[in-house]
Structure I
Amino acid sequence: MDAREGTLLITSQMFTLLDTIPKYVYTRPVSLFHGSTVGQHFRHILEFYTCLLEGSSSDYVNYGSRQRNEAISDDPYVAKEVLDTITSAIQNLETGRIVKVQSEFSEMDDDHPIYVSSIGRELQYAFDHAVHHLAIIRMGVEAHFPEVPVDPDLGVAPSTLKHRRTQAVEADM
């Protein structure tokens, strides 16, 4: 599986979750998130992919320049539209293409180093970032909305899932 296929896998999980959770779960502030919402976490995930896609055409990516489109936070339908755009665009990306990525390590620092990367590496970064936020979303939904079923594998890294499977097989022997 390459970075594009991994992205399609994680976007499939996001579509499933968006189809499962009611709008009130998507938009209600969650104390575990310090008042943020599931929708805000979705927006954050999707904006990283959007930054990467926008930057891929100019070979320059700056995740700090995200648009922060509040409509994504407020409406799961909008999030699904953006997710659909991302899944379509991912298929055409050249994973070996070189890009420059501007970094930000502190809001107090005006120095923003630029690193050389590739589209494939940045897709991997966005994938790992999405897994992390989906884990947070899953914990928030399970803790605050127990009536809403959530896939227990949501937000679990593929290497962890593989390790768990291996452990289960070994335990059965």
Structure II
Amino acid sequence: MSIDLKSLVRTIPDYPQKGIMFRDITTLIEHPAGFRQSIEEMAAKYSGQSITHVAGIEARGFIFGAGIAIALGVGFIPVRKAGKLPGETIGQNYALEYGVDTVEIHTGVVKEGDNILLVDDLIATGGTALATLNLLRRTGATVEHAVFVVDLPEIGGAGKLRAKNVQVDSLMSFEGH
């Protein structure tokens, strides 16, 4: 029996600031059958695509990315904020509304010829996803696919990834911010 996954995502108005409709996936991952179905549906799209690794963006991308990697039988690459990974790293800066942030992966974990699936819980502006895409491609890896639980299409992040020749999928979309 298929579950309406969208009904398991809670909307919190005016969080973290007035005018924002926050899409909270914790209610989805707290629902055992809904969580399993979300992982299975996302992984099924990439079965047979020769994916070698799943890269999950900190922090909720770890939750879904790890599950998808297990389902596909491939390795998982944690993409973290600067200074969070032990050992030598390679990073990519990206602009925030007020400043700059950096995403990092371990040096040598990705190599030329790897085919990486990019995963996160939500795509909004696309800033972190684009930085991760650029970082992974700098290693020589191929990144042609990205999957998100939630897309906020009016904000445009998925379109920015598509402009970089990435096929973007999501389980659901919500209008508005």
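All of the numbers you see were taken from the coordinates with simple rules; none came from a lab. Remember, it's a predicted structure, so these values are computed and weren't measured experimentally. Cβ atoms are built from the backbone, for glycine too; each structure is taken alone.
Can you say which of I, II returns 24 when relative contact order in percent (Cα under 8 Å, 6 or more apart) is computed?
Numbers: I: 24; II: 17.
Answer for the origin of the read-out: I.
Quick check on the output: 42, 40, 31 is Cα extents along the principal axes in Å, derived from one of I, II. Which one produced it? Can you show the working numbers first?
Values: I: 45, 44, 33; II: 42, 40, 31.
Working through the options, I get structure II.
For which of the structures I, II does the calculation of helix-only ellipticity at 222 nm (-39500 (n - 2.57) for each DSSP H run of 4 or more, over all residues; to 500) return -19500?
On the way: I: -19500; II: -8000.
The read-out comes from structure I.
Going by distance in nm of label points 7 Å out along Cα→Cβ at positions 103 and 151, which of structures I, II comes out largest?
Values: I: 3.2; II: 1.7.
Largest value of distance in nm of label points 7 Å out along Cα→Cβ at positions 103 and 151: I.
If mean count of other Cβ atoms within 10 Å over residues 63-70 is computed to be 13.4, which of I, II is the source? Working shown, then result.
Working: I: 13.4; II: 21.9.
Only one of I, II returns 13.4 for mean count of other Cβ atoms within 10 Å over residues 63-70, namely I.
Which of the displayed structures (I, II) returns the greatest value of mean count of other Cβ atoms within 10 Å over residues 55-62 on calculation?
Values: I: 15.4; II: 21.6.
Ranking I, II on mean count of other Cβ atoms within 10 Å over residues 55-62, first place is II.
Kindly point out which one of I, II the value 2.1 was derived from, the read-out being distance in nm of label points 7 Å out along Cα→Cβ at positions 111 and 135.
On the way: I: 3.1; II: 2.1.
Derived from II, not from the others.
Just checking, which of I, II has the largest value of FRET efficiency 1/(1 + (r/R0)^6) of positions 47 and 143 (r between Cβ atoms, R0 = 30 Å, to 0.05)? Please report the intermediate quantities before stating the final value.
On the way: I: 0.75; II: 0.95.
Top value of FRET efficiency 1/(1 + (r/R0)^6) of positions 47 and 143 (r between Cβ atoms, R0 = 30 Å, to 0.05) goes to structure II.
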